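The structures come next, written out as structure tokens.
What follows is calculated from the coordinates using simple rules that are stated; it is not laboratory data. A quick note: this is a predicted structure, and the numbers were derived from the prediction, not measured. Cβ atoms are built from the backbone, for glycine too; each structure is taken alone.
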Structure I
């Protein structure tokens with residue numbers, strides 16, 4: 001596998017709509033305000049978080065079970081930012097819609113700006129021929145509330161080009177998270 005450059009990412013975004021909307025450069029400021037950067041970087045793309053968040057709550061004394069997930073484990077928050085309680089967790093989604101080529105695998109990692117604040121972003125790889133909005137998992141590891149800014153960068157996607165296309169893609173397997181349009185809960 002080969003790590004893809006900004007030139008390759010730009011060409012694929014323009015030619016195949018691999019990322020929509022696509023910011024052709026790092027955006028660090030808008031309307032005179034500093035932002036957590038997003039957009040094309042040297043060897044990746046910094047995706048933005050949308051303005052809807054699902055924050056864990058213990059109001060209903062629910063158990064988190066991936067085989068029997070209860071949506072009342074979360075409260076929905078919409079807005080320009082989200083406060084994640086201390087030692088808690090939230091789900092969100094990307095602003096960008098991704099279409100991954102058959103010969104590409106991505107890894108998505110948290111941005112250092114948030115990591116240095118104790119905020120960990122965990123996203124699984126985007127497999128060949130997966131497409132959709134990305135469901136983002138955000139953990140606040142600190143004993144303090146953590147602020148996440150909607151419409152700004154949250155994670156970086158690294159693209160790896162395979163030497164040959166895979167035999168069976170995510171689309172071929174009819175993956176359960178294919179073409180997700182909203183924050184998607186775990187399913188088996």
Structure II
């Protein structure tokens with residue numbers, strides 16, 4: 001294995017992949033800039049031969065599913081042992097896939113729940129990237145008008161997205177919306193000063 005480049009943010013990552021065309025990209029799930037999911041989508045689209053693996057602390061099902069939709073070959077938790085990391089990267093480079101064992105357990109539990117009659121109804125509640133973006137901003141306390149201005153959308157479009165995400169999640173008020181955003185790590189509690 002040879003490290004051919006490093007990137008400090010999303011834009012830098014896209015430029016390095018274009019310039020170096022590596023066999024494998026190991027990417028943090030929380031890149032600054034346009035976001036790692038969007039970067040993975042672009043890399044997968046523009047350079048389908050380049051394999052992508054996420055290295056992350058995000059051990060929730062929603063983040064896993066959003067990342068897997070981009071065509072990544074690996075979803076590796078940062079708690080991984082260094083030898084196991086190299087084995088996972090070798091497998092991915094040779095065309096295999098890798099999921100951290102705890103994430104695989106989550107995925108299997110979700111598949112079982114979906115197969116059960118009446119199981120996980122709310123899974124039609126998988127939010128689009130735009131809905132998550134709007135959910136985060138509304139949960140932060142921004143008004144629909146503010147969100148529309150920041151995202152360069154009409155207020156009607158933002159209202160429609162907000163209505164759809166609340167319907168999908170079966171949420172009826174802002175308090176429930178904020179609670180959901182914290183539970184799903186879309187919004188994080190600020191660090192307390194010591």
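Observations
- If percent of Cα pairs over 28 Å apart is computed and equals 26, the structure in I, II: I
- Entry that produces 28 once relative contact order in percent (Cα under 8 Å, 6 or more apart) is calculated, selected from I, II: I
- Here the criterion is distance in nm of label points 7 Å out along Cα→Cβ at positions 22 and 174, and among I, II the highest value is seen for II.
- Each of the structures I, II was assessed by distance in nm of label points 7 Å out along Cα→Cβ at positions 30 and 46; the largest value belongs to II.
- Answer label among I, II for the case where helix-only ellipticity at 222 nm (-39500 (n - 2.57) for each DSSP H run of 4 or more, over all residues; to 500), calculated from the coordinates, equals -16000: II
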